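S.K.: What follows is a set of structures to go through.
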Structure I
Amino acid sequence: IPSLWKISEIGQFADVKGGKRLPKGESLIAENTGFPYIRAGQLKNGTVLPEGQLYLEEYIQKSISRYTVSSGDLYITIVGACIGDAGIIPDVYNNANLTENAAKICNLNENIFNRFLSLWLRSSYLQDIINSEIKSGAQGKLALARIKSLPLILPPLQEQHEIVRRVEQLFAYADTIEKQVNNALTRVNSLTQSILAKAFRGELTAQWRAENPELISGENSAAALLEKIKAERAASGGKKTSRKKA
C-alpha cells in the first residue's frame, strides 16, 4: 500500500455498539408514532430502506432510548442470511431505534470519512474476512469485539474523499450502463415476439410465396407430394419394405 496509508483496526477509529430488541411481550405498530424502529431487512444497498417501516409506541421507546442511531452513523448486520451488510444511516432515521440484529459504528475519529468506511466495510476484501470469521465460529454471529478488530486500511483524509468521489462516480456510470442494457433487452424481447407473430401470420414469407407459386399449388407443392406418397403406399398394399441384414 502507499507509504502514507495506515493499517489499523476499526475499533481504533470508532466505537461499535449493539442495537436492542423489543421488551418481552411488546410489538411494533404500523402507525407513525415518530419513533421508527429499524429492522435488519431494511438494511440493504448501503442505506436504510423505508418500505414496510414499523414504529414503537412512546412508552416502549423510552425504555430502550439508549439504543438509537444518529444520521451519519454506520450500521453492520451481525446475524442472519445477510450478515455483514453495511451502510450509512440517512438523515431521516436520526434518533431511530436499531434492531439487535445489527450494530452501529459511531463516534468516528476526525481522521476517517464515514462514506469511505462504508465502502471499506462493503469491499470484497473485508466481506471475505467476515464470511471466514462466521464460518469458523460456533454461533454464526458477528460479535461486537470482532467488528472492532476488523482490519482497516486508512489513506489520508483528503485521499479518502477522492476515493469516495471516484468510486461513486463509477457506481453511477455502472448504473447507467445497467439501465441501458435492461432497456435494450426489453426492446430485443419485444422485437423477438413481434418477429414470431409475423412468422406465424405468414407475413415473413409473403414474398417467398409470390416468387414460388409452383411450390404452393403446383405438382411440387406439399399437398401434391403427400397425395403421391399416399398413392404409392396404396399401390404397394400399404406394406413397408424391409431392409435386409448384411
Structure II
Amino acid sequence: MNVPYPSFVHQPLLIPEYPNDDLVQGDDLAFGPAFWLAHLLLTMGDPDDAPQDYGVTAAAYDSMVERLSDAALPWPVFQIPFGGGHTILVIYASYEDENNVEFIVRHSDWGRLGYLGNIGPSHSGPGLSWQELTTIAAYSPDCDTEPGLSDPAQRLLLLLPMLGDAATPSEVTEVVTHALIQCGISEESAPGFADKLVGREEDQQNTWSAGPDNPIPVCSSRRSARQVPIALGITAEAARALADALTGAAR
C-alpha cells in the first residue's frame, strides 16, 4: 500500500506499568488532519464516513486508520502533560480480535495508573468534565521536561472522546469547531462535524462532584471508570495535587 505520508519514525516509549507491551511515541502521527479525522471518527463517529467530506483524502485517511489499528505494530501512545507532573496517556491498544483506545492518568510517584475510560468493546466513560477538559487542553507544558502534545487544539481533540458533562456550556460547538479547523479539518465541514461530536444526548446527562472524603470529582454515570476517584488509594496529598491539576490550581 502506498502511504501518502513520509515514513512514520516512531520512538520507543517505556512506561513501567506496561512492561510487556511494545509502545512507541505517537506524536509524529498527529501532524496532519488524517489523524484527527481518524481519531474522532474511530472514537466518536462513523469510521465509514467519506473522509473527503472533511477535507481529507481517502488514501491518507485509510492509511492512518490502518496504522492505528494494526495489531502487528507497536501501540502508539500520545502524551498530554498537565499540572503537577501528571500526564494523560492515550493508547491505541490493538489486538488481533479487537481494538481499544485507552485514556490513562499517570504520575511517576503513584506506583499505579488512574483510569479515565476507554473506547472499544468494553466502553467506559465519560472520563472528563468540561472544566477538566478545557483546563488540561489550555495547560502549556515545558517542552524540555514535559514530553507530549503542546498545541491546545490538539490536546482538546485528543481528549474530546472522554467528555460527558451536563454543565458543558452552549459555546462548546464553537470551541470544537475552532479546534477542528486548527487541526486541518475543512472550514466548511467543521461546524457540522463539531455539532455531531458534542451533540450526543447521553453525554449531556452526566454530573460531576467531589465527595467528602476525596477532592477528586466523580461521575454520576454507571458506565464511567470515574464512579470512584482516579487512582483510588493514592495518598491524600497526591489526591489533592491531582484535584488541583484538574481545575488549574496547580502548575
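S.K.: Which of I, II yields 18.5 for Kirkwood radius over Cα pairs in Å, as computed? Walk me through the numbers on the way to the answer.
M.R.: Working: I: 23.8; II: 18.5.
Of the structures listed, the value fits II.
S.K.: Assuming -8500 is helix-only ellipticity at 222 nm (-39500 (n - 2.57) for each DSSP H run of 4 or more, over all residues; to 500) as calculated from a single structure, say which of I, II it is.
M.R.: Answer for the origin of the read-out: II.
S.K.: Which of the displayed structures (I, II) returns the greatest value of distance in nm of label points 7 Å out along Cα→Cβ at positions 114 and 210 on calculation?
M.R.: Details: I: 7.0; II: 1.1.
Max of distance in nm of label points 7 Å out along Cα→Cβ at positions 114 and 210: I.
S.K.: Computing distance in nm of label points 7 Å out along Cα→Cβ at positions 50 and 234 for each of I, II, which one ends up highest?
M.R.: If we compare distance in nm of label points 7 Å out along Cα→Cβ at positions 50 and 234 over I, II, the biggest value is for I.
Read-outs: derived from the displayed coordinates by stated rules, not from any lab. Fair warning: this is a prediction, and the values are worked out from it, not measured in the lab. Cβ atoms are built from the backbone, for glycine too; each structure is taken alone.
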